[in-house]
Every structure is written in C-alpha cells, then in structure tokens.
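Read-outs: derived from the displayed coordinates by stated rules, not from any lab. For clarity, every value in this text was computed on a predicted model and none was experimentally measured. Cβ atoms are built from the backbone, for glycine too; each structure is taken alone.
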Structure 1
Amino acid sequence: MSLTKEIKDKKANFEFNKEFINVFNKKIKDNDTEFLNKTLKELHPADSADIIENLNPENRAKLIELEGFNLDSEIFIELNESIQSEIFIILSTESIANILKRLESDNALKIIENLDDKKKNTVLSKLSPKDRFVLQEGLSYPEDSAARIMQREFTAIPSDWSVGQTIDYLRENKDLPEEFLEIFIVNSDFKPIGTVPSSKVLRTSRDSKMNSIMNEAQVLIPVNMDKEEVGHIFENYNLVSAGVVNKENKLVGMITGDDVFTVLKEEAEEDVLRLAGVGDEEITDSIFQKTKRRFNWLLLNLFTALLATWVISKFGASIEQMVALAFLMPIVASMGGNAGMQTLAVTIRALATKELSSGNLNTIITKEFFIGILNGIIFAIITGLIVQLWFKEINLSILIAASMILNMIVAGLFGILVPVTLKKFNVDPAISSSVFVTTITDVIGFLSFLGLGAYFFYG
C-alpha cells in the first residue's frame, strides 16, 4: 500500500485523525524529508495544508526549517492567514519570493499584502520587474476592491482574428493562464467588446471570425468595486468569470468564480464572528491573541449588563413585596433577547445580500411589528398559564403576559431598526448590533415587567 493510500485511509469526513498526525510528527522528529515531501506532494494542496495546520507550533516550525523540505506554493496559499504569518517569520525573503513566483498574480497578492512593510519591500526587490510591477500596482488599490482579487493573467484577442488564429495563439503562447473558461474579445484600444467560451472555439470551424461567435452581453467589473459587491454580481448573474476594467474601460484583469467563492465565504465567516464579538479570530490563534480580541466586546457587555442591573435596582421595593418578580423577570428579558437576535440575524443577512433597501424597509418593519405582536400573544398565553399554575396569582400572570407582548414587539422592531440605523451611519451592523439589541430588550423587559408591577399592583 502506498503512503498516499495509507494517508487517505486515515482521513474520514475530510479530517485527519490523531493517529496519523502523530505519525507525521514522528517523521518530522526523525528528519525524514523524503517521506514528508512525498506525502504532501501526493495529496491535494488543501489536504496538505490541513496536515500542517494540525501540527503544533514547535513541530510546524521544525518542518519548515528542515533541510531539503520544500513548501509548495499551492499548499502555502491554502493555509489560513494566522499560520501563513507564523511561517513568514521562519522563511527567508528569498523563499517567500520563490513561492510568489510560482503563483498566479491574485494569489501572490494575497500573500504579500500580509507582510510587514520592510519584508514586503525586500521580497519585491527579489522579483522580476514584470512581477514586481504587477504586485505593486495591485497593492495600490483599496484592500477590499475588485483589483485585490483579480488575476492579471487572462486571454484576450483582437476582434478580427479567426478561430484558427486564436487556436494557434492559445497553443503557442506560454504566458496565458493554465486554466480559463472564457476568451475576451478586445478592440484596438484594448476595451472588451465581448466574450467567447473556450468550448465554443473548439466546436467552430477555423475560418470563422471570433467576432461572429462572441457574446456581446458581458458583465464588466470596475477595479475599485467593493469585492463583496462583486460577489453579489456573480451570484445574481450566475457568472463563472468576469473581466475587470480600469477607469478608461480597458481590460486589466479577470475575476473567476473560485475567487468570488472565497470572498463570500470570508464575508460570511466575518459577519458571524463579528456578531459574536470575536472579530477575525482563527482557531489557530494563540491564547493571548484570542483573549485580546474578545476583551473589548466583553467589556462593553459588562457595562450594558450594569445598565440593566441599575434598572432592576430602581424597583427593589417591588421585588421585596413580591419575591416572585425576581424569579420571573429573566424570562421576559431572555425571550425578548432571543426574539431580537432572530430578527437581527435575518436583517443583517438581508443587508449583506442587498435584499433590504429603502424601497421595502417600511414593509419589512411593519411585518416585524406584527410578528412581534403574534409571537407576543402566543408566548404571553403560554407563560401566563404556567405562572398561574405555579404561583396561583392572577395579577402576576396578567403582568408577565402584558410584559411579554410589549417586549416581543420591541425586540422585533429594534432587531431591524438598530442594524439599519448603523448602516446609515456607515458602521458595520454585524460588529455592534447584537450588544445594542440585547441591551434594549433587557432594559425594556425589566422596565415593562417591574414598572407595570410597581404601578398597577404593588404601588
């Protein structure tokens, strides 16, 4: 049985088991570079990256430093950013430059943009003038722009070429991308006027002109377009690739579906993490890094919790008169908080996918208002009956039912109003919406329950 077969047998549900990782660690300890190089080479780059990520930092560093070990560029690009940064410290600038030389421009840009300025300049100086210019130009664009994810390698031909000329060009030109699905047709000013699928070229006679078989209806991406917007365009139009144009509408690059998939995946992960207040945390980050990223969010939550506690303290007399209030008030706040987070999650997703706009905002708010009323009534009845069976106090049952309805309405409304308001002030709603919504539902929940109790029944 081959080494690769053994490895694949050790892998279940796309995860390597502990036994195999231990074997790999032993091979590192034994300086068995032949095994290590052969194993990683025979596996898919993503699988090889998984192995490296599963190593502890000490063994990972030893692996990179082993004499004769070759870290393939395709493996390196599959590693998460925290591991890449860890390896940057170990690798020489010459080694980093060699990795960049073997990558397409978009992947090379992803790597070099994470280097510190000093190391970045040193690495750039070791590249050819052509490669250096491409990367420097890419770095000159905003970080979240289309230019940062486009590749400069693409296939473009004049509109008056025949299919035969095109095929001969594709066979002879060594600077073309290794894989491409579309051929761009450009005019004399290098402005794209159409596209032709590569499969269509193969099925068309050599004498036919390329402009006679091209598709003029093309989607072009400006270099400065936000990469998240690029993702939405690809999704809306079911694109596999799209040309990127500069201010003069000249073709300067190409974005492919795999690049967009990565963007959408990163944006989705980022929104989830931000909603939880952990920023861009990676599972491979150190204890100190994780603690640092979570601290500010937890500190903010502490102050909002103190605000809710202050509200409770204002009704100490009512709580003393009716101890049951203390038992029941977390129910109202918790239900409101959960309802608010449901609306918040749906709203943030709608904002991210451009489904929520000024045109349908009022309709959505009205819908959430009635959802709040309906959920409030349903859970008011359920909670009221439970409280009545438990405490045998009709006033208390009516009180918690009324508070439940009020807080569910507030939760639904603020679950949509908070992220929309933050968006209008150019604040990412995924970052801070949850703490505001939770605070509002807690405060309103306590105020409604304790306030109504103090006013109507106990004071």
Structure 2
Amino acid sequence: MKKTLLKNADYIYTFNDKDEVLRNMDILIEGKVISKIGENIEITEDMEVIDASKNVILPGFVNTHHHLYQTMFRGIDEVQEMPLFPWLKGLYGFWKHLTDETIYYGSQVGFSELLRTGCTTTSDHHYVFPEDAPSTLIDTQFKASEEIGIRFHATRGSMSLGEDKGGLPPVSVVQDEEKILLDSERVIDKYNDSDEFSMKRVALAPCSPFSVTKSLMIKSAELARKKGVMLHTHLAETLDEEKYCLEKYGLRPVELMEETGWTGKDVWFAHGIFFSDDELKRLNGSGIAHCPSSNMKLGSGICRTSELIQQGINVGIGVDGSASNDGSNMWEEVRRAYLLNHLKYADKGLNAYEILKMATKGGARVLGRTDIGTLEEGKAADIILFDLNDIAFSGSHNPLTSLVCCGNSSLVKMTIVNGKIVVKDGIILTINTEKIAFNAHEHAKMLIKKQRELRK
C-alpha cells in the first residue's frame, strides 16, 4: 500500500465538527485514506515524504454544479451580454451539434481546470442529447474522469419539453420521456457506486421547469428513489423562470417541486436565488449549489447564502457552465462567493473560513457525502496544498483571508485525490494537457463554424 507523508504543515484547516485548526502537524496517507494526523509522525522507508512547511492544507474543493460540455462554447459573440432565456436560445443551435468527441474534450478541459484550482470532487449536469448524438455521452464523461483521476458525480440530465409544446428548447435537443428513463436506469446500473470513497456516482437531473414535463419530474424522482441515487435540477434562477411556472402551472418554482416530490435531503438545486422567506423554510433539507460567476454574468441575481445557512440548509459552490462564467476555476468561485456575500450582507457577511467551509464540507454534504470534505483520520485523502511564499501574499497576516482575498493566481501547489497526487506545481500529472488543449480547441472551432455556416 502506497504511503505519503505531508510533513510539518504550517496550517491544517480540518473543517471537522470541532472546526479544528492545526499548526505544524503531519498528515499520513495510506492508500486512499488519511490514516493519521499528528506531530512528528515517524518516517519509514516505504513513505513518500512531502515537505509541507510554510504550506496551508485544506480539504479538496467540491464543485456542486457544472456543465462540462460548455467548455467548448466559451466566448461566443452571439450570446454575450444576455440574460438566461435569450442566452439559452442562442446556444441551443450550437449545442445540437454535440458529439462524443465534444463531450470527451469538454470534460477533460473542465476537469483539468478544476483540479489545478483545488477541486477534487465535481458534479456535472449534462442534459443535452441531440437527435444524432450517441447514447453514450455520460459513459464518455466517466471515461474522461477515470483517465484524469477526479472524483466524479455525473448526473443524467434531460429535456423533454420542446418549444412545440410550450418549453424553451428546440425539438432538436429534446428526448422522448421513455428513452430518457431507460437510459437513466442504464447509467445508474452501470456506473453508480454508493460505497465509501467511491470515485463514481450518478444522480438524475431533469434540466429545469421550462424544459421538462411534470410527468418526467415525477417519474425521475420515483426512479432515483427506487435506485437510491440523488436528484438535481436548476431552480429559482431567474424571474423569467418564476413567471413561466406561474403562467404554465399556476405555481411558483418551489411549489412545483413540492407537487412533484422534489424536496428533501436527496435533492439539490442549482442557483436558488429567488426564494421567498417562507420557501427558505420549506426546502425540507434540499441542498443548494451557489454559482456566483454565472449569476453575475447572466445578471440573474444574488443567492441568499447567509439566510440559507441560517436555516440549516447545506450550501455548496458551483462553477456552472463555462459558457456562462468562462472558466472552471474553483478558486475564483470561492473568491466571488465571498465578495458577493459581502455585497449583499455587508458587515454581517460570511468570513473567509465560512466561505471555504461552504466550498469543502458544505459541497460534500450537498452531494450526500460524509467521507469527503473534511481532513480527519479515516476520511478520504482528498487534499490541497497552498504555498504562502508567493509575493501575492506578502504583507498578509491571516492565511485563509489571504488565500480568499489576496492571491493573484488560482493554481494550487498540489492536488491529491483519493490518495494520489494528480497536480503538482500547477501541472496535471495524469494526462497530456497540451495535447488535450490543442485537440479541444480545434474541435470547438469546427463546431462553431458548422452552426454559423448553417445560419448563412
């Protein structure tokens, strides 16, 4: 069994139930587990020893909402400076050209960005299945996650309500309900691993109230609970969504979720901006993926993060799709979550520690996990290291405040996932990122060119 010793860390922020902060301590990793945290752990010949002095150590970040395929569609002129609904309508035409190759490269680009910025576990919400695309898009995501070495929660998303039936998406990117449910069950049976320290999990994720039928929401919830997996969807992201739900169903978005059985600890929602005071109390333990950059770029609004936490609701951070925030950078999301919270709540806002706790333990709880998100003996060895010797931190006095507010680089010194060093000094060790970057960009250019030529 491989042993790795992180020696003499300056600060270890555990985010355990006691909120312990440890100084000048060691962390011993055996296999995929943290086996010991303590002073002066004995060095043996079979250990790889890493000098962690003058380093800050945190649990790996947990990304609770993403659309990996969107890394292929960043910075498209046609959809800049738009709110959500017109932005989506402008992109559906490009997304109908998705291929297995698109999903592979989009996933590897997104995973690489996430790992280099301290994310060790990520979810993904893939809901676009064009008519001509293969049925194995989720399979391709799992292939990519295994190659690069990231802990991955895939969601089998779906859209069943096309614009011909009053929905937002065109018919070219929606699927038949029966087909969705059959493939959802296939993906769960093939990939979902509910064991402790699992690297692969599956959730079901009808896209949004304006792109799926009530029937699909109900049946997806029934299937998920039969199979013991979680549920995910977008909710309360914009006032346009609220207006749509009231006009189509005579219900507010949260009321629609309650009617379809979509509340509880096995459910998490992306965005969650426009909740009323009463709805905050009625979420019934459902988690929230807070997406600061996307909410800002699309002009959607500011999530009520402090109030959600005060209600005892698990809140995590999500990068969202790279077409709506232009990057898969977890550190930037942490920083922006902190700044947005203070914009809304001023001196009553969350401090740096509380924001980082949201990005680690909070995200893990949103995804229904207790084996990650903290640094404790017996927990998964998902660990990130930061070097405070850079000039960006000179003159700063609190390590966590410095990391959140001062750093001019988002790259971590080291990312360890499941006991394996995946990133060192900003370099991915498991795949050839130069090759991936080149091939991904060439493929992305082809996709954009294809749709633009069709529009001529």
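What the table shows:
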quantity: For -11000 (helix-only ellipticity at 222 nm (-39500 (n - 2.57) for each DSSP H run of 4 or more, over all residues; to 500), calculated) the corresponding structure among 1, 2; calculated: 2
quantity: Comparison of 1, 2 - label where distance in nm of label points 7 Å out along Cα→Cβ at positions 68 and 372 is highest; calculated: 1
quantity: Which entry (1, 2) yields the derived value 23.1 for mean count of other Cβ atoms within 10 Å over residues 324-331; calculated: 2
quantity: Which entry (1, 2) yields the derived value 11 for relative contact order in percent (Cα under 8 Å, 6 or more apart); calculated: 1
quantity: Per mean count of other Cβ atoms within 10 Å over residues 92-99, the highest-valued of structures 1, 2; calculated: 2
quantity: Rg/Rh (Cα atoms, Kirkwood Rh) derived as 0.96 - corresponding label from 1, 2; calculated: 2
